[in-house]
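Dropping the structures in below, format is structure tokens.
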Structure P
Amino acid sequence: MCSVLSHCINGDNNEVSVGAPMVKTEQEALYSAIQGFMGNWWNGSDLYPDPCGWTPIQGVSCDIFDGFWYITDLSIGQIYDNSLPCAPNLEFRPQFFQLTHLKSVSFSNCIISPNQATFSIQTANWDSFSSTLESIEFRSNPGLSGPIPATFGNLKKLQSLVLIDNRLSGNLPVNIGNLTHLKRLVMSGNLFTGKIPENYGYLSELLIMDLSRNLLSGSLPLTFGGLTSLLKFDLSMNQLEGEIPCGISNLKNLTLLDLSNNKISGGMNFADQEMNSLEELILSNNPINGDLMNFNWQKVYKIMVLDLSNTGLTGMIPESISNLKNLRFLGLNDNKLSGNLSPKLAELRNLTALYVNGNNLTGDLKFSREFYQKMGRRFGAWNNFNLCFPVAKVPVSVRPFGLKLCSDS
């Protein structure tokens, strides 16, 4: 694909594409579609008489099919510094759906006012793009409300569906699970409710699933163990409950698992297979409960970020965590953990933040002065009332905050 912002060579005969003609109906459809989004003041035929050649339109890309220019990408809204702003009464005109080669469409920072009710993605004729559209993006449109159009599920070539920071609501459409070529499903920062459809677990080509910052409820579908291509999995800041399915450990390519700020419980029992790509495991602010002693830490040996803060954990902190050689951040604060803090944690060379504050840890700390100097205020151990540090080993300048001195005895 060629951007209209540069000259390019296209076509079977490597002809110079700048001089290629554009079908008149395609050009007129483009002008009318953009005018519907920008307002009647916008006169494309005067401003951009050659939109795929020497007078390119910002946010519009073209490609050549059968020797003619056609529109393939359309980006509307405040994307670039010189982008044209959307009209307060923007609309989908019928001509927009006559762009028969359109592959990608995005609306960013465009639908600002809740009063822009004339702009409805529910009633738009998305079926017209069922054989061409590969990417849809609505980003940062606080005036965009209502449910996701069920017709999105008919876009059989769709690879990327991005709906971020709008005010879309309702249940997640079940037929989104029919989009077998989908690689990116990002619908964060909306008002979606209800359960996650089980057939979302059949999206075998999916690389990113981000449904964070919504009002989703229910348990995690057991089918999620089938998302074996998944790289990033973020369901944080919802109202999800129940246990983490053991099938999650089937996701061998997963680098990020973020289920924080939900109502997930059932203990740390899901790593029954090696998750050899996992780098970030974030489960904070859930009533997970249970302990850490029986978790198979060797199954997540590449972990870099481990955040289990405020998860109701009890028991001791296993010494085996010190075998996670890539660990950079360890958050175990605000739990009910007890026992001593192993000095072997200081052997983690990559560790730059360790938070165990707000627990029931006991005994004296046995870390070196160099460890405290390295960590600074990123070592949190306060609010462990029976935990102390030996003053003789720790100069005043590097003493950990909020801890008492051990008695001489």
Structure Q
Amino acid sequence: MSASKTNGHGRAPLSASSLFFTPLPPAHVVTPGKESHGRYMLTVPWNRVSGWGQPRIGPRQDLSFDPLAGVLQYAVTCFEGMKCYKTDQGDLRLFRPSKNFDRLKRSGARLGLPCDWDNDELLELFAKLMALEAPLVPNTDGSNLYIRPTLLETSEGFGIKEDAFAAEALLYVVTTLNLGKGLYASSEGEGKGIKLDACKEFIRAWPGGTGSYKLGANYGTVNISKKPGYAMSLWLHGKEDFISEAGAMNVFIIKEAADGYTEFITMSLSNGIVLPGITRESIIELLNEHAEGKREFPIQGVPKNIRVVERDLSMPEIINGLEDGTLKGMFGCGTGVVVVQVGEIQYQGKTYQIPSNPLIKTLRDTITGIQRGKIDEGKSWSFKVPAWNPEGADGQSDEEVTAA
């Protein structure tokens, strides 16, 4: 990949070959309270004039910024959520990582942050970080090492700037154990579904806003809405009380159509309110191929007469479906939770019970089976992490070494 040009200067591309590795010191001790966090972190600085700096993997540590940095003043930051899984054979797997990288590029572009890296180069850096954390990755069903890539503005972002683009930025990646594990069993059947509060007091996103981007500001400003006793808020918008997401999940309902087909209905991406979820996209692709006869669904139990519908979906329609019996189930999906069944919704002072549906567990088991290398969906969605153990990785030396 050749360096791009801006203002007459050559900008360096992101390059995995220049990785600088610092092993854990022999006397490394985990900080109390952070036992579930990964030991290492990846950092890559960026400058508007020179481009990407040297990638570094070293011991996890605090970051420091100028008090007027854009990330602190105006929340100029975006992130991704990914997971690393361990197969029964001990291999490490990532699920469709390039999809996350593309979405991070899209979010970065929305904020004036860098978005011009080669995904293969970034994937090589991710793989090395995951290989170092291999001993921490659990191999039990529902467990994972959660990965948080974050991109933020480190240059001063205070006041009115000449343009909206950052002068300096930082891409960093840290890990932690088992995000979403507590909700894993929520798709197991009757009485296991999560409880949602249909929120009208706060609005998560609106047409023309940033709801379809994974920006830090989208999440920090709405946490206050979560009511005690409920797993998440079910976000509403418009006078029709259209639903968008639940917490940070995409949402589907399962409905019996007038022609006897089973419909999987989820909100369209066209209005820019809903995040284009990678789990959402994967479920839609598998269901559509099954419905079209192109490829059998990876796990038996999904009927042939199905269709996926992407359109607006309102709370009154959900209530009507409960009353006439056409609503057959409801679930959320996302990287953190995979697939979770919705069992109850509070809306306008009333509580509505949502029926369970075995198809929800089938969807969950399919996605997790692909993620952990148990199911081959024929699309190479599961990326096998190559082994990498640089000299000193186990803490024998506290001197820095350049990775080969």
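FYI, it's all coordinate maths here, none of it is from the lab. Predicted model, so just to flag it, every value in this text is computed and none were measured. Cβ atoms are built from the backbone, for glycine too; each structure is taken alone.
Structure data summary
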| item | result |
| --- | --- |
| Which of P, Q yields 6 [relative contact order in percent (Cα under 8 Å, 6 or more apart), calculated] | P |
| Structure responsible for -2000, with helix-only ellipticity at 222 nm (-39500 (n - 2.57) for each DSSP H run of 4 or more, over all residues; to 500) calculated and labels P, Q on offer | P |
| Structure responsible for 30, 27, 10, with semi-axes √(5λ) of the Cα gyration tensor in Å, for residues 129-248 alone calculated and labels P, Q on offer | Q |
| If percent of Cα pairs over 29 Å apart is computed and equals 48, the structure in P, Q | Q |
| Per mean count of other Cβ atoms within 10 Å over residues 41-48, the highest-valued of structures P, Q | Q |
| Comparison of P, Q - label where Kirkwood radius over Cα pairs in Å, for residues 161-344 alone is highest | Q |
| Structure responsible for 17.8, with mean count of other Cβ atoms within 10 Å over residues 145-152 calculated and labels P, Q on offer | P |
| Which entry (P, Q) yields the derived value 4.0 for distance in nm of label points 7 Å out along Cα→Cβ at positions 169 and 193 | Q |
